[in-house]
Structure P
Amino acid sequence: MLSGARQPQPLTQMTAHRPHRLVLIAALWLGLAHTALADDPVAQVRALPQASLLVKERGQDRIAYQAETARIPASTMKLLTAYAALETWGRDHRFHTDVFQDASGWLWVKGAADPYLVSEELDRLVAALKRQGVRRVAGIGLDDSLFDPDVEIAGRSSSSNPYDAPVTALAANFNTLNLIREGERIRSAEPQTPLTATGERLGRSGAAGKQRINLREREIALRYFGELLAAKLRAADIEVGDPQRIAPTPSDAKRILRHANSRTLAEMVAPMLEYSSNFVANALFLRLAAPDGQGRISMTQAKRTMTDFAQRRFGWTAFKIDDGAGLSRANRLSARQLVELLDAFAPYRDLMPQQDDDPNVRAKTGTLRGISSYAGYVRRGGAWEPFALLIEQPVAYDLRRRVASQLAR
């Protein structure tokens, strides 16, 4: 045998090395596949067992993955509430609040579920009362009888977070407070909103610094409304007596003002979708059960009204509506149904939020624990096309936005 010549390896040694090569090849293949998946958000979604995705293009399905499966929509449910409201009242509708005065000089405020009766709006209402010649108010009556007093929003928790605010037919500032606590001192964080007794009491129960909290219960919310209105009246040099009463407006009281909100419905819906206001969505949801503002509205009635609307407008069958904001995990819509809704919503597409990092995406997010959804429009080939993404398992928070941006590309 020649010196230096390569000696053949025993067969057993060659065989022993082969599995290691196979493992390396498999690892390399899996690594490449993982990298490719990470770079392809749509592929990631299609690899999820508890996800649905539907994208239309020129009226035809472009991507359809488990599109018929009914899932928890979370806050994309607000799109249905917004659409029903816009179709019922029109973009330019303005909600109103009636003010009455009885023979004893009491001022009665009758709520009609104006969801944007904020401090600035109360300033306008008080200015109008002063122009009407009101100079003295013996007491303030608070009438929220349009909504059943036992209204309970499915999925709403008892936390102090603003998104858990109670929904009442008469409400100021979305039934929330914006306060600052500095030691023992409580002050309003809004120059247009004076601090009231209720605000100070709730602020003292909170932590130091800035507080964004809700008014928790119907009675507290109505008492706060009365306090805030009284403060606004006094600031306008109108004398106000201390008594307050929560009750229906007396039949002999005379209406002295019908205050129309300065915002149109479209100007309410756009921020409702952008900031995902549960209060505004469920106020509209309830109010839709009595479009003319007459009667007493219950949550059961509101659910039935919206269910009937969806069946009549879209012919849907396998779905469930449990609230108007998407708080309830009992809500069920499919990606197919959301895209059908978006097709109809197209005239109001300008009211949809734009994705922060992508002007080619206008869509509404939905988030609950273990739920990530996104529904709206992506610009493809110069045209806005509807899409819906529903995920019912934990995923990266930004996956839905990356999916939408990929669809737009």
Structure Q
Amino acid sequence: MSTASLQAVALDDVDVRGAITVDRTEQGLLPRRLPAWARAQIPDRFMVQTAAESAGVRLAFRTAASVLELDVHATRMAADETVALPPSHYDVTAGGVRVAQAAAVAGSRYVFSFERPLGYVVRGRASTVRFEAIPGAGVERDLELWLPYTDEVELLGLRADAPVSRSPDAGAIRWLHHGSSISHGYRADSVTGTWPVVAALRAGAGLTSVAFSGNAMLDPFTARTMRDTPADLISLKIGINLVNGDVMRMRAFRPAVHGFLDTLRDGHPETPIVVVSPIWCEPVEHAAGPTVQDPAKPVEWSIAGGTREEVAQGKLSLTAIRAELRDIVERRSADDPNLRYLDGLELYGEADAERMPLPDNLHPGPDAQQHIGERFAELVLAPFTQQFAAS
């Protein structure tokens, strides 16, 4: 079926889910995972782009269509202006299962690398993402079209071979999650393979992700954004980025965690909050950060830049962070019964690492992302969803 035979769909006639705000541009809609006032406080060029990327953002609608086309202007991070960009993957789900996938290369690039942190945009062309032979055609069903976690995506137009309307509110719990690149999805095959989306689809939860690669730093503007965002359940995965960047000592870490939680409670006085400590990462389990690249290896391979002795002097290791988070939650939960601690090793521990090793000694691969999502759904989302439905 040609593009000309498809019906145009007004973007205002579909729901944009998983965004904190949606900006109206000259050409369409731009989902954002931080509001404008928070974006003005972003401290470095890397976070400018990671916060712009579309982790967990999707379009939701009801249709009997078998063919969909989405016009986008996408921007992806690249080390320079000439390196070939890989295709970015867009997924369609129905009933919590991925039923279609399509790919398009982002037309624009955000030029940045840690070796050359330039942070400028090279503007390029729009792209069309086409889905064909989507299962279930001919019968109206609710679909979600997930944008790639790797790209900032401006939505320009949508077309379908059948009428499209808004999906009714299914009453799913509103799950608000903050974390690092592990939660953002780095090294997952596509957005529906990132562990928060795996968990959300498995448990039927409505995810809003404020996970930012390299930037789960207990930033006050992130806490205030979450404070002001409606949620039935909040989770915070804290630790690995603080060690990666060696940005705090224990003296600063303790009050920063308390301050983040205090800010959340200003807007969510009784909302359940789950504080999740780091998953297994051998280099910095007992040694201090920062994490650095092993100069002896030709591929990405993270090692500890600090030592065990420095942890005794107040630097952070993952083991130290887990113990401190557990203690903070235990102390606060005496007056806050809706605060819970989850040890990240229950999601991915040393035994899991032996079966599903981290490809770069830092980030989970697709198999581990799937495993973490399934475990989080089992340990947190499924019990909460059942309780929420019964209330």
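FYI, it's all coordinate maths here, none of it is from the lab. Remember, it's a predicted structure, so these values are computed and weren't measured experimentally. Cβ atoms are built from the backbone, for glycine too; each structure is taken alone.
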#### Entry: Which entry (P, Q) yields the derived value 0.90 for FRET efficiency 1/(1 + (r/R0)^6) of positions 116 and 332 (r between Cβ atoms, R0 = 41 Å, to 0.05)
P
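Can you spot which of P, Q the value 16, 37, 25, 14, 8, 0 was calculated from, given it is P(r) over Cα pairs in 10 Å bins from 0, in percent, for residues 108-155 alone?
Comparing all candidates, it corresponds to Q.
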### Answer label among P, Q for the case where mean count of other Cβ atoms within 10 Å over residues 220-227, calculated from the coordinates, equals 19.9
Q
### Message
When relative contact order in percent (Cα under 8 Å, 6 or more apart) is computed for each of P, Q, which one produces 25?
### Response
P
### Summary
Value -11000 of helix-only ellipticity at 222 nm (-39500 (n - 2.57) for each DSSP H run of 4 or more, over all residues; to 500) was derived from the coordinates of, among P, Q, structure P
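Just checking, which of P, Q has the largest value of FRET efficiency 1/(1 + (r/R0)^6) of positions 52 and 204 (r between Cβ atoms, R0 = 30 Å, to 0.05)?
Going through P, Q one by one, FRET efficiency 1/(1 + (r/R0)^6) of positions 52 and 204 (r between Cβ atoms, R0 = 30 Å, to 0.05) peaks for structure Q.
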### Query
If percent of Cα pairs over 42 Å apart comes out at 10 when worked out from the coordinates, which of P, Q was used?
Q
